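Structures follow.
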Structure P
Amino acid sequence: MADLNIIEKANKVLTFRKYIREECRKKGLEYPSDAKIAEYIADCGGDNCVFDLNDFMSDYETKDGVFHDPFNDFKAEVLEHDWIKTTDEEMRNFVTEQGYNVRGFLRCKSINGYKPSLEKDILIATITKLNTYQLVRLWNKFIEESAVYGEDSYIYDLDDADDLKILRGNMSPAEWARVVGFKCRYVSWHNLNDGRLLKYDDEDIKDVIVGYWGDIFPRLIVWSELYETIGEGEDGIAYFDFIVRPIICKYLGYEYDPERGTFEEIKK
């Protein structure tokens, strides 16, 4: 014999849909999709759903539960940065391609703030071709060479014996305990300022380079000989020769190959 409960369940759903439609019409709201209504029913217990119209409309109007749109959280977090100038369309396009990555969006906005230029091209090549170790060494080179920012802007590498010696020799036991508790490789210690301790992951390091590129780039061009090599030994890179110079040459109309040592005019 057929299960008559199926008919009863179907009638409950149809009646629920009818009440939702009427309520939305009264309040001038767009009617939710059948897929969202089905998702709500499943979320509140499926066969055991009580079909409470007030609960449904509360969730629907406040965008809670299954109606919560993560885009709103993404947008709110982006707009916390008062320097940002963006639109919903731009943010939604980013989300479609790269997901709800606030940090990634902010970095893209910073990079795109540079009009197509030598400065922008070298920045992109820098953060895509240098590894984290090399980016840290580039930052520290800039801090030491430029003296634009305080020495406590230096980023310490806990895998480096000299950096460890400096930290352990100058920190209090409590400060060193905090560093150990970070369980990361890179830290900064604002010992000349407010004593803050900050930890850095790979993405943090890229953000530092992007955020301060407007200061780094002029030093890189004017004092290029000081940026010739970034890092040491097998972990180092002939930065200016392999990353920077080829891009500069291309802007001048020449193709430079550092591996072959060739310099040829680009034929149009």
Structure Q
Amino acid sequence: MTPRFLLPLAAAAAVAVAGCGSSKSEVKVSTAPSGPVPQAKEPVSGLVKRMAAVQAAIQAGKCTSVNDFNKQSGFALFCNAQGKTAYKGFKAIGTEAFGPGAVIEYTDAEVQRTGKQTPTPGVQTHGKANAGVYTAALDQNGHYQLTGPVSPIISGSVIGTKPVNWSGADQNAVTFLKSIRDRDCATFFKYSITPRSLSQKAACKQGLDQAYAQLHSQLTAGKKVALFRVGGNAQFYFYGLRTGSQFRTLVVAKNHPPGPPFLAFGTFRATR
């Protein structure tokens, strides 16, 4: 799985707030929702149409609409020469929704010129052609948005496959959230996707001190936490995360050795 980084961390994951409590919330996984789950107001095909329009704008050098798209997204698309080259020939080749989460498989010039990828252990894919993948989640308006922070290129399609290791994904989800709660930099850096161009210290400052500051506050303010499975496939696992009145979608992905078996992509907030 080759990751393509365009935005260090999901922009909609959280925003900083002042102050925090001293009561740590318990974090554990349930197999069933603890309450209402946000519902989509448009199918994931709506995001595909918006992406097609944005990709056309990138090729035409019309960056205003691209910038507007990026403001709503957790994954910023380049509107420059690099973007034109990488995204040329963009085409969505499959989608799959899992309640508040979704995946879009695609091809473009970068996917086409990337060498054949090694299959992820334990993940059976369809077909032999590389596939790029965007993960998506519902935003505050009930529309799917890209979550980032990467768009991995995998060895074949995983749409229609079934999760094969929920327990491993569960463990990663819990570990990831506890690292945010406890501001455990080493664990956060090891078990989540962060730009490897950044040092551990810089990645933690960007993630723990900035992107996930609000979530840390909620996890240490005694708010009840509900973490539950909402669906996925053999490569990508989606969770609902409710902290008080806020709902987020958490994405976990199967990883290649020698790294941890799973890595957290991060969270994307669906409620104010």
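Numbers below:
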| read-out | value |
| --- | --- |
| Which of P, Q leads on distance in nm of label points 7 Å out along Cα→Cβ at positions 173 and 197, largest value | Q |
| Among P, Q, which structure scores highest (criterion: mean projected area of the Cα convex hull in nm²) | P |
| Test item: helix-only ellipticity at 222 nm (-39500 (n - 2.57) for each DSSP H run of 4 or more, over all residues; to 500) calculated as -8000, pick one of P, Q | Q |
| Test item: distance in nm of label points 7 Å out along Cα→Cβ at positions 165 and 229 calculated as 1.5, pick one of P, Q | Q |
| Entry that produces 12 once relative contact order in percent (Cα under 8 Å, 6 or more apart) is calculated, selected from P, Q | P |
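Values in this text are rule-based calculations from the coordinates and carry no lab data. Being a predicted model, the structure only gives us computed values, none of them experimental. Cβ atoms are built from the backbone, for glycine too; each structure is taken alone.
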